[in-house]
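In the part that follows, the structures are each spelled out as structure tokens.
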Structure I
Amino acid sequence: MIVFAKGSVARPDEVAPHVDEEMRVAGELKAEGVIRAAYRRAAGPGVYLILEGSNIDAVRERLDTLPFVVAGLMTLDYDEIYEI
């Protein structure tokens, strides 16, 4: 299943101490194939992600390990999508 996620960063001034760990975990999720593509917003803090997993709950469970999410600095809104 392919999932699109929009990540919103609520407190961008507090992310700096978590950036290295965020990049490490995101790299692991890319290596696992959970994150297929990741894009930073050009106009402000936030991300857009193309994700893949067996179902949306499995994808959400894996993304919930991102340090920004764990620290409550980023929320993700998920939509199941399919290729046309």
Structure II
Amino acid sequence: MRHVAQSTGLSAGVAARVVAEVAAYFMESTEEYVRRRHRELQADGLRNDVIFPRIGAELASRPVAPPTLSARQLRRIVYT
């Protein structure tokens, strides 16, 4: 956190919040991520035939990517 504050010029409090938010984002389980992104993308008016491929691509680009999930597997996560 100290490094983030020093290297960005953020105050210690703001740097701590940024670090906490980034850590929480990457600690989110695959299932939590899929459910959250599905809700967000549906709220944007997208349909499942667009949502599931997008979520699959997003999962593949995460720093620690889970195994590749099919649209059917993603659908099961969302609807169970």
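Points to keep in mind about this one:
- Structures I, II, by relative contact order in percent (Cα under 8 Å, 6 or more apart): label with the highest value: I
- Read-out mean count of other Cβ atoms within 10 Å over residues 7-14, computed value 11.1, structure in I, II: II
- Looking across I, II, the calculation of semi-axes √(5λ) of the Cα gyration tensor in Å that yields 31, 13, 10 traces back to II.
- With helix-only ellipticity at 222 nm (-39500 (n - 2.57) for each DSSP H run of 4 or more, over all residues; to 500) derived as -23000, matching label from I, II: II
Any read-out appearing in this document is the output of simple, stated calculations on the displayed coordinates, not a laboratory observation. Computed from a prediction, not measured in an experiment: that's the story for all the values here. Cβ atoms are built from the backbone, for glycine too; each structure is taken alone.
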